[in-house]
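Below: a set of structures, written as structure tokens.
Taken together, the values in this text are just the output of simple stated rules run on the coordinates, not laboratory data. The shown structure was predicted, so the numbers you read here are calculated from the model rather than taken from an experiment. Cβ atoms are built from the backbone, for glycine too; each structure is taken alone.
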Structure I
Amino acid sequence: MTMEALRRVRVQEVALPLVVVLLVVVGTVLRGTIFFSTANLWNVLVQASVAGTVAVGMTFVIATGGIDLAVGSVLAAAAIVGGHYFHGAGAAWFMAGTVLAAAVAGAVNGIAVAWLRIVPFVATLAMLAAARGVAQQISHQTPVALYDLEALTRIGSQRVLGIPIPAIVFLIVVALGWVLLNRTRYGRYVIAVGGNREAARIAGIRVRPILFSVYVLVGVCTGIASVLQTGQLASASPVVGLGLELDAIAAVVIGGTSLAGGHCSMVGTFFGVITFALIFNLLTLENVESQVQQILRGVIILGAVAIQRRGH
């Protein structure tokens with residue numbers, strides 16, 4: 001990472017928390033205690049937990065110069081696989097099966113990108129279609145009810161020390177992602193591969209295993225997010241996760257991770273997720289139509305990429 005790139009990331013890490021504070025102030029002015037209440041702020045974190053967990057894995061993928069468009073479909077397919085094949089074994093087996101199914105989908109993407117040398121956009125676009133098809137085929141386009149898995153439904157409804165479980169899981173995943181990216185040799189290798197693959201290869205880094213691993217990692221994160229989503233809905237649905245990839249990618253880009261690879265920020269990703277969640281929470285409280293929210297989502301994504309491109 002060059003000094004100029006490092007400065008940009010650090011500026012982003014300072015600017016985004018200020019944006020979050022500004023959004024909280026604006027929300028409090030507009031909606032008072034309805035917005036600035038413990039219940040609503042925890043609700044923001046819960047709403048952010050699914051896309052945010054995926055965004056942690058997406059940070060590693062984009063840091064290598066790749067992208068994963070399949071996470072929304074994989075989230076749905078993993079929940080359906082878990083609900084269909086592991087439902088009778090109990091909640092623990094359902095969770096393990098769901099995460100494993102998502103990790104396998106990530107591994108397929110990783111093989112396609114790292115060893116078959118298929119462009120990440122094309123490889124993950126194919127997985128997007130295939131995974132959604134798997135979800136619909138197995139479920140016969142009908143949600144799989146999981147109300148009897150008490151341990152699973154508690155994930156979506158219960159709290160620990162007053163904090164919702166999805167928020168706790170999300171924060172733990174962010175913390176682990178930060179440690180992996182910033183305090184391990186693996187994290188340095190990921191950034192090196194994204195910065196210059198040939199230079200990384202000359203330096204002795206095994207580029208293909210690194211590329212493979214980041215897609216498995218985002219698959220694992222998607223599996224965890226699938227468990228969180230299923231716990232909140234108490235069912236596995238073949239239609240969940242639509243547009244999830246856009247939310248995750250947007251949060252990562254807003255957080256300062258370059259789409260070209262080579263520099264990234266897990267702190268930036270976290271605040272990017274929170275920024276998105278606060279904006280749409282406030283819009284929902286203001287009864288703004290969902291169509292307008294979708295338009296605004298597109299504008300934010302375009303603006304974030306445009307600002308990032310000007311910085312290069």
Structure II
Amino acid sequence: MASYNTIKVLVVKYLSADPANPEDGQVWYNSTTGNLRVEGMVLAGSWASGGAVGTARTTASAGTQTANVIFGGQMNNPPYAPLANVEEYNGSSWTAVTALPVAGGNLSGTGTQTAALSFGGYLDISVTNEYDGTNWTAGGNLNTARELLSQNIGTQTAAMGAGGLVRSPEAPTLNSETYNGTAWSEGNNLNTGRYGIAGAGTTSAALAAGGHPSTAVSEEYDGTSWSNVTSRPYAASSAMSSGIQTAALIYGGNPGGAVTTTVSYDGTNWSAESAMASGRSMGGGSAAGTSGSALASTGYSGTGTEEFTGAGTQIKNITTS
């Protein structure tokens with residue numbers, strides 16, 4: 001009688017080392033380690049600890065998981081003083097660098113570590129500052145002075161600030177502005193006024209999710225107008241973010257206390273991801289990052305750094321357990 005292997009033409013290769021580029025589902029026997037191996041075991045995304053920041057605080061940020069910069073913010077403890085501190089991250093440790101020209105809390109930011117943008121702030125600040133990786137220089141002022149605008153939409157020369165808080169009189173705004181590297185221009189308003197928005201994407205394909213008053217409202221921008229889309233799974237303001245409109249990661253926030261919640265968005269639907277180890281809000285994200293490689297740094301009640309690695313596949317041993 002023919003054997004199963006002969007009928008199905010399924011023969012496990014006998015190799016002295018793992019193949020260089022195995023396909024998903026490929027099985028082989030590694031004679032050196034004595035293990036039956038398979039490629040394509042799916043692993044969920046996860047958070048891991050990173051280097052500790054020098055000064056724990058709320059903050060704005062720019063950059064990627066391995067080349068990040070955080071700037072300004074407020075101390076986590078009384079007297080909650082505004083700060084001008086700036087720190088850079090290399091994927092392992094944080095280093096203090098050139099401070100902001102003026103201390104500021106509730107700032108917003110976007111861009112990269114060597115081309116970052118800081119704008120708005122407490123109280124009703126219209127100031128914009130640009131960072132080149134060494135020095136800060138003044139940019140054009142916002143048309144509407146406010147704080148807690150959306151984070152992480154666009155680049156230094158093509159940025160967006162949506163929503164925000166105006167203190168006189170105190171109210172969330174609908175305003176949306178874009179920056180061209182020189183000046184801010186008014187655009188079409190959000191459908192729902194709010195502040196502390198988690199943003200992602202570009203000035204022609206943006207995502208604005210959540211905000212305060214505590215809401216799960218999410219909107220997309222197509223370069224002209226904002227449209228309501230599927231609400232985020234949890235309502236919170238001041239969450240951190242990374243990615244683009246069709247592949248975004250939103251994490252943390254404050255719906256009444258800092259949370260560890262992490263969710264991803266594919267342009268249509270939201271999915272739950274592994275939670276952070278520490279609840280945090282108003283921390284640093286990764287404007288130039290991706291939904292599969294994000295950073296969460298410091299923030300209110302969160303003093304360290306966590307790094308997110310998205311779902312992927314891995315080679316594993318096949319066992320009977």
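The table for this structure:
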read-out	value
For helix-only ellipticity at 222 nm (-39500 (n - 2.57) for each DSSP H run of 4 or more, over all residues; to 500) computed as -500, the structure of I, II it came from	II
Mean count of other Cβ atoms within 10 Å over residues 157-164 - structure with the largest value, from I, II	II
Computed 0.95 for FRET efficiency 1/(1 + (r/R0)^6) of positions 141 and 181 (r between Cβ atoms, R0 = 25 Å, to 0.05) - originating structure among I, II	II
Identity of the structure behind 0.60 (criterion: FRET efficiency 1/(1 + (r/R0)^6) of positions 45 and 117 (r between Cβ atoms, R0 = 30 Å, to 0.05), calculated), options I, II	II
At a computed 0.97 (Cα Rg over 2.2 N^0.38 Å), which of I, II	I
Structures I, II, by relative contact order in percent (Cα under 8 Å, 6 or more apart): label with the highest value	I
Per FRET efficiency 1/(1 + (r/R0)^6) of positions 173 and 277 (r between Cβ atoms, R0 = 30 Å, to 0.05), the highest-valued of structures I, II	I
